[in-house]
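Heads up, there are several structures right after this.
Just so it is clear, none of the values below were taken in a lab; they were calculated from the coordinates. Owing to the predicted nature of the structure, the values given are computational and were not obtained by experimental measurement. Cβ atoms are built from the backbone, for glycine too; each structure is taken alone.
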Structure 1
Amino acid sequence: MFAAQKGSRTIAAAIFLTSRDKILYKFAASDARFQELRANNLLLWEAIRFYASQGAQTLHFGRTDLSDRGLRRFKLGWGSREELLQYSRFDFSRHGWSLERPAGRGIHNLAFRRMPLIVNRLAGAMIYPHLD
């Protein structure tokens, strides 16, 4: 995990998964109040430098929903290449394949988006206690 701080406050963090010489940019978050500092850019640059020094050959930027224009622009700005992924599942009741809806659009995401920030923070602390 990489983290960026301003004073004693963590303003951004990123998690990367590694396998031999391949790196996956799995998750990143930042404090919107410090957006102008572009801490995620710094984290990604430092991660690239670190993993390259360790012999990494590829960095995969992970999946991004087509509707998330800001994240797509951020990733494309690093020279990444987009590939369209088509998800499907086998429907046993119909004995055939059907197309899946993109992940991230479920009712749980809608609920978290509408929760007050304090409730989201409490839920995050309970679900991911190891990140505090």
Structure 2
Amino acid sequence: MNVIDAIASEIVDAAFKVHKELGPGLLESAYEACLEHELKKRGLVAERQKAQPVHYDGIMIDVGYRIDLLVNDAVIIELKTVEQLAPIHQAQLMTYLKLSGKSLGFLINFNVSLIKNGIRRIANQFQES
């Protein structure tokens, strides 16, 4: 198992634990804080609300994009608490992957009965080699 896959496995397991403990119905910020705590307990580096600037014309411009959680400076987690994930949610994560150059992200909707139905793994198809 490579490093990214090991991190991904820990993220999914941590999301299951947080959802099992809290269930659906809370605010996104509550899940974000609890997931950050759970990831840190597992020895991972988790950064909340990490600024993601846009690179344009040779400069970096902060336009207000914030990654919910960045794990080990490698995997992006975008959290939602919605009735159903929409294409715009996936597009948001794909944009963060493209802007950051990261290879993997998770879109996690905690507002579901079974967390396995709320987790989407998304690979960056725009990653530069």
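Comparing distance in nm of label points 7 Å out along Cα→Cβ at positions 47 and 119 across 1, 2, which is largest? Largest calculated value belongs to 1.
Comparing distance in nm of label points 7 Å out along Cα→Cβ at positions 55 and 79 across 1, 2, which structure shows the greatest value? Across 1, 2, distance in nm of label points 7 Å out along Cα→Cβ at positions 55 and 79 peaks for 2.
Structures 1, 2 were compared on distance in nm of label points 7 Å out along Cα→Cβ at positions 15 and 95, and the highest value belongs to 1.
A value of 2.0 was computed for distance in nm of label points 7 Å out along Cα→Cβ at positions 63 and 87; which of 1, 2 is the source structure? This figure was derived from 2. One of 1, 2 was used to compute helix-only ellipticity at 222 nm (-39500 (n - 2.57) for each DSSP H run of 4 or more, over all residues; to 500), and the result was -12500. Which label is that? It must be structure 2, since only it matches. Each of the structures 1, 2 was assessed by Cα Rg over 2.2 N^0.38 Å; the largest value belongs to 1. Between structures 1, 2, the greatest calculated value of relative contact order in percent (Cα under 8 Å, 6 or more apart) is seen in 2.
Here the criterion is distance in nm of label points 7 Å out along Cα→Cβ at positions 39 and 111, and among 1, 2 the highest value is seen for 1. Between structures 1, 2, the calculation of distance in nm of label points 7 Å out along Cα→Cβ at positions 31 and 71 yields its largest number for 1. The value 15.0 for mean count of other Cβ atoms within 10 Å over residues 7-14 was derived from one model only; which of 1, 2 is it? Label of the originating structure: 1.
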